[in-house]
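Derivation of every value follows stated rules applied to the coordinates shown; laboratory data play no part. Owing to the predicted nature of the structure, the values given are computational and were not obtained by experimental measurement. Cβ atoms are built from the backbone, for glycine too; each structure is taken alone.
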Structure 1
Amino acid sequence: MTAAEVVELARDLIRIDTTNTGDADTLVGERIAAEYVAEKLSDAGYEPEYLEGGAARRGNVVVRLPGADRTRPALLVHGHLDVVPADASDWRTHPFSGEVADGYLWGRGAVDMKHMVAMSLAVARRFKRQGIVPARDIVFAFLADEEAGGVHGARWLVDHRPDLFEGCTEAVSEVGGFSVTFDNGARAYLVETAEKGAMVLTLRARGAAGHASLLHERTAIELLTGAVDRLNRHRFPVVLTGPVRDFLEAVAAVSGVPFDPDDPEATVARLGNLARLVGATLRDTATVTMLDAGYKANVVPGTATATVDCRILPGRQRAFLNEVARVVGPDVEREWYSMPAIETPFEGSIVDTMTAAVIAEDPDARVLPYMLPASTDAKSFGRLGIRHFGFAPLRLPPGLDYASLFHGVDERVPVGALEFGERVLDRFLRTA
């Protein structure tokens, strides 16, 4: 598998629409992409297992490559096939065109995360075709439904087919391994070792329904919008967790940006394009994303609801829930579904191996751990005791606001970064 073929794999995957709306009536499903991956693996000599995660068209593909030492714990390499929706009218190129232009591969999923799927698939094919035996077993998993919590992907497999991951103690996947260049020219690759907890919070207000022409007090909409306004204006306290402190101290050593533990926000503000990403790891967040009320212009509805996306620092869930209750008040009901925060130490032979793989391709690089304010399938695999590292290596041009491309318009990845990442991942997986 050549570097050019890695780009072709990524183009093919982007051109397969795997939009996940979270709604069974409107989502496309991952089946075609999963079948594409299974075909590419079969062509290389694997016997992949295709599994639909409890619903039609929600395809997952898993395969195991035996390693030289079968007594060692196995390594899981996973990536998701689904993407979030995209409105083509907002884009420079069609989001499912997979166009290569201006040195970039464009399209929905180029960053999140079909680039890593393509790199993993390329390496898996090369190892099998060339008879390369890794140091230990590698399980490659290509998954559905990550963008809606993995209900039909990682979560379903962990619940129903944990045998596929037998012996796996460590995993690598998305949202890490990408480079950042600081003002002094120093370049670091950020490996994700922690994730904030994720919660979907539903706020529901109730009031008397009636004719809109009459006078009304304390309607459901009034109660809900008051609570939403208070929540939008509220700022949760800054909490400097261990992983974020370690990251900011390391950044200070590499970049020269001073770190004051008593004012971490000042440090983050100096990080340029990283500021939004890292700033979100200093405090809990609660962002209202959906509102629903009413069914006719002249009818006052009896209920109104809001959906709130919440991201919670490790160890903060109880305090967060109490704080939300105080802010929204007693007139609004609260229901939630949550996934806990996770973190793992940035240590061990796996860290040494990924660092060596990066430095072999970029000798001046540094490798630093960081916390992701979002969530990945790592939360599901953590239930099996699997340590997770975000390591989808990319050498990015200075100034590229990479974080904004996740779920963003004109999502794209540099072709050179994709080829670089495939080389690093190849080096890493041979000896990890």
Structure 2
Amino acid sequence: MLIAVVATLSQGIVNWWVIGAALVVGAAIGIISAQRVKMTAMPQMVAIFNGAGGGAAALVAAGELLKVYNAGQTPAYDVSFTSVLSAVIGAVSFAGSIVAFLKLQELMTGRPITYPGQQIVNALIALAILVCWGLVVGNAPNSLEYFWIALAASFALGILFVLPIGGADMPVVISLLNSFTGLAAASTGFVLGNNVLIISGALVGASGTLLTFLMGKAMNRSVTNVLFGAFGAVKASAAGAAAKQQNVRSVSADDVAAMLAYANQVIVVPGYGMAVAQAQHSIRELADQLEKKGVEVKYAIHPVAGRMPGHMNVLLAEANVPYTSLYDMDDINPEFDRTDVALVVGANDVTNPAAREDKTSPIYGMPILNVDKAANVVVLKRSMNSGFAGIDNPLFDDPKTVMLFGDAKKSIDGVVSGVKAL
């Protein structure tokens, strides 16, 4: 980034003092925030930093357009077209990322926020943006005013675009907004005539778009359903209604230790609860102790576990869990039938059998980890509260399932002590 700034300065666009001050302030904000952020808050940091990138692209595009108008000139079609495109996409990415950050940080509800005629309102705003875009490109009178209208409307669209998306779909939204920022940067590259910016922005936009579709596929839902389906706003399903009558069995850490120590194969299923408790290091220690006793330990990774793409992989890598021990959903699901114990650490929605069995469930059809097919299931949770999708999990009522309530790290540490004592 420093090299890019120096290269920009060599073109004489701004003076050294201004950019130097910005470098100091920006670096301080970035370093301090990155050092202080907890691993559990990494998704929202990714969201807000991604939004900053979109906002920067919008500002650069707006600045270039203003420079032409302030010089009393009429911008060329290619400049006006790409400037508005970059500003619009960047503003949508910035505003949408802010809402995603607020939802992930739980400063606002993670549930979908909907109102009557929401899609119509969004469509009208998008139409207004297109009209203003056309007027700017066509060099209509007062083109600059139309540009500001398009920019403001894009900011509003970014907010309204993310509001109806539930917290369970945030990984997809973060990925999509990341692709938006890449496209905004590529468009800004056309405005500046900067090939490096065009290439890097196109790479980010393409990879983000591909990842978005892969995430949707992992949930067996189309991207349009994720963006416009208001998932999580529905009322509880039949499975949820029956959840109040669950007869869960609670066990102690020593009970779980005995189950694990005498197993042949154990599959660990990490979820957001593991991230909250920072239990990945304790899980690695538990796996080491079990392997010393001849137990085979594998990790099942669902594509949308956690709050952002690859969330569980990052946390387990931090604990030095061997990459060869991590298995994708399609590879690990056949293993559950011959698994003695499935250890679910804070995962909820990605293990919910209602996705296979309950046609009234909002997650029906979503591929899940088949933990209910293991001989025994141990679920670590703080309470019986539902997951981020806001629906109940009938797995907890399965006769083969036992619950170990409490902070996941403390619970795992207790299990480790129990295993060592056997």
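When distance in nm of label points 7 Å out along Cα→Cβ at positions 119 and 319 is worked out for each of 1, 2, structure 2 gives the greatest result.
Between structures 1, 2, where is mean count of other Cβ atoms within 10 Å over residues 95-102 highest? List each step's numbers first, then the result.
Numbers: 1: 17.5; 2: 24.1.
Checked 1, 2; max of mean count of other Cβ atoms within 10 Å over residues 95-102 sits with 2.
Computing Rg and Dmax of the Cα atoms in Å across structures 1, 2 gives 24.8, 83 for structure 2. When relative contact order in percent (Cα under 8 Å, 6 or more apart) is computed for each of 1, 2, the one that comes out at 24 is 1. The value -18500 for helix-only ellipticity at 222 nm (-39500 (n - 2.57) for each DSSP H run of 4 or more, over all residues; to 500) was derived from one model only; which of 1, 2 is it? Considering all the candidates, the number was obtained from 2.
The greatest value of mean count of other Cβ atoms within 10 Å over residues 247-254 among structures 1, 2 is that of 1.
Using mean count of other Cβ atoms within 10 Å over residues 103-110 as the calculated read-out, with 23.9 as its value, let me know the right label among 1, 2.
Working: 1: 23.9; 2: 16.4.
Among 1, 2, the structure yielding 23.9 for mean count of other Cβ atoms within 10 Å over residues 103-110 is 1.
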